[in-house]
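Each value in this text was obtained by applying a stated rule to the coordinates, not by laboratory testing. Please read these numbers as outputs of a predicted model, since none were measured by experiment. Cβ atoms are built from the backbone, for glycine too; each structure is taken alone.
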Structure 1
Amino acid sequence: MSMPDEHTVRAEVRAWLAEHWHPEQDLVEWRGILADSGWGMPHWPRAWYGRGLPVAMSAVVDEEFDAIEAVGVARIGIRLLAGATLLEHGSEAHKRRFLRPILTGEDTWCQLFSEPGSGSDLAGATTRAERDGDDWRINGQKVWTTSAHHAEWGLLLARTDWDAPKHQGLSCFVIDMRQPGVEVQPLKQMNGYASFNQVFFTDAVVPAENRLGEIGDGWKIAMTTLAHERRGADALRRWGQAPARAGRIYDQLRAEIASVLEPYKWYPQRAGRVDLALPRARETGRIADPAVRQELARLLMLSSAAEWLARRARAAHELGRPQGPEGSLGKLAGSEVARQAARVHTLVSDAEALLAGRDGPHDGTIAEILLSVPATSIAGGTDEIQRNIIAERVLDLPREPRLDGGPFRDVPRNPERGR
């Protein structure tokens, strides 16, 4: 069966929107209609709230939604990362239970990967999952978990086998974040926000049917989630944008954004706010300084190169190519841009760059940039991790020597986090 062309898809979605879209609808009800129609995620399989179209057609569908300012499915947070992971590794029961509430926005998710004792070594996770009859008992701690404070569900990576090598002893679970035995504590950042949380598990229960994949598949499943995260690292450009129009659905969307987007409101600052660099240089007169101009030119060139890299990744995704190392290339490029942006903002604003709040330039935004940029080199895998991936998978260099083979219980690690 041949795939429909762009003209056909555009005509079909336009006709469907003309029949079904109205701004006075309830947001969740509308998203339910949208999910059931398949137009919310048109590249997903027909059996699971999609239309089985090539990924490239999603852009065509988005254009038709944007043309009339129609609201799409819920995208804020890690919802769609969870959705992509469930599509690839979940059972039919998982997909039936979790996918639709992800798209309607009824369920909020978080990603329970990082731990205080293993840092960037994700495979060194020591949170334990032990079989207890028909359930799993979870004990341990996670950290840097965005949105854990209001999530209904979490994607959890935990160790199920201490005698297997560390990458092979992990399993992945869907865990109820509202149950007894799950304690969430916000972490205050140096830029004043509290986007992240530490999560403590004390005999928290996960039913056996909430395990994703087979026992020991945790590393493979986590790599699926992270590959989607890195490839979609530029997706924030569309977040938090609600049309300034009247209508019940727009009012509800703005309320959702104010609540769910709160942990992410500083993310443009952590990316360096390249858009402010040239106007600020002109505003202060530092554009006349040849040294400043040189650094500014370097920033704009790096930013353009990173944007082309992001477009390349999006094009590969639209062509249906599997997740590859281009996500790591883009992630590392973003870190370089953010650091150079912080350098330029410092050169341009001098000591004023340190002033926070209304006393600082752009109501303290420049100071917030300087405090937030270091996060770009850490979140989603550190720069060092990305360089290892690029070296081994792109440049085909020899793998880094490892000293952590054999049973995980024998691998030296932080003593407080040992079993």
Structure 2
Amino acid sequence: MISFRGISLLTAGIAVSLASLPLSNPFLAILGASVISFTAASAYNFSRLAGKARVSVERETSPKKLPEGETASCTLEIKTGTSLSCTAEDNVPPFFKTSGGTRASFQGSGTLSYSFSSPTRGLFSIGPAKVTASDPAGLFRAELVSGVTQQVLFYPSLAEVKKYDLQMRRRSFHHSSGIRKAIAQGAGTEFVALRKYAAGDEFRQIDWKATARSRQLIVRTFEAERRQRVVIALDAGRLMHSGKTVSMLDAGINAAVLLSHVVLKRGDLLGFAAFSSRLDCFVKPGNSRAQFYAILDALGRITPSEETDFAESFRKLTAALTKRSLIIVISSLQGEDAKRMAEAVKLLKAHRHAIVIIAPFEPWFEPLPEKDPLSRFIAESAEEKYRKDLDLVTSAVKRFGACVIPVGPESAGPSTLQRYAYAVNKGLASI
């Protein structure tokens, strides 16, 4: 491909050659012919060298999975197999924040390095790099093929998790939440009675005061705390994507991240499901450290989806979840969804699951506009309708032992933790 400089030079050569004819000036004729010949020779030489080019790109991105807002680095080793001057520019999503530059120039082979971060969660493709070769005079250029791409997954933010851990270290939030760490079977915190020492009892259970009084070994017995089996079921349907500063889906995702951290830290079993018109993904309950990152992975891959079908989604969920669990459903329950929710909850209850519904309340995510009285009246009327719909589904699911907790952008995480703490203390889904 001829560049703008090449077109300009060729046009100038032709113009000088044509001008030499009426002027009968041999010097202009020679100059014009020389310019045209130089352009033609450059075109031939460039075509020959570009035809031999074989681009190879080795891409190294680290890490390939990270929380949103954090920085990853990318390095490209580019070889073209030619001596031509080259420019490489990597293809990154336009909303990424980059540092170090995604463009570099080199002769034949070179290295391109930069760092990047994403303000949003999701699975994104980095690349392919656009490599452009040009001749020394800059008259011609060619785009060389480079099909190497790499996917990078940005998890939801862990800011709330870090904030929670800080509060736990200060022990202020630990007391207010009422969440205690699960104790292994045979130990506990609730004192039951004293009894005589038996072979196999741990020495730390001996009550030395009682032993001194009775002159025989006496041990304390405790009620063992039992672990819970918890499943977070997140509605990823179309209606969950509304919201001004933060969407109802993002609020639900942030609540799910915080709850996952707390549940696993306590030692309970945790599973995860995302649903819309069907059960989109299911992470089997577990309590390893890898479980947290498996759930983060699933949360990071959630994309805008179709209308929510509670009955179909919960039917698949009950088939995948064979043991009794505490299912924490996060869904906005809007419009016709509210009318179908009761039958879906009935299906979960038929399989003996305990159910809590965390309902992001759309009017709290879409603040009343500070506009004319008519706009405010319409917004207030819409809020009243949402409240009536929510009251209807709350009454309907209450018959099956489920409760509905309406939440706003700031209260989704704390409200979810409070309901989990209540379930732990009641033993609603003890293993």
Open item on the list: Taking Kirkwood radius over Cα pairs in Å, for residues 3-146 alone as the criterion, which structure among 1, 2 has the greatest value?
Closed with: 2
Task: Top of 1, 2 by mean count of other Cβ atoms within 10 Å over residues 123-130, largest first - done: 1
- [ ] Compare distance in nm of label points 7 Å out along Cα→Cβ at positions 131 and 387 across structures 1, 2 and report the one with the greatest value.
- [x] 2
TODO: Figure out for me which of the structures 1, 2 the number 1.00 belongs to, where FRET efficiency 1/(1 + (r/R0)^6) of positions 267 and 363 (r between Cβ atoms, R0 = 35 Å, to 0.05) was derived from the coordinates.
DONE: 1
Open item on the list: Going by relative contact order in percent (Cα under 8 Å, 6 or more apart), which of structures 1, 2 comes out largest?
Closed with: 1
Task: Origin of the value 1.23, where Rg/Rh (Cα atoms, Kirkwood Rh) was derived from one of 1, 2 - done: 2
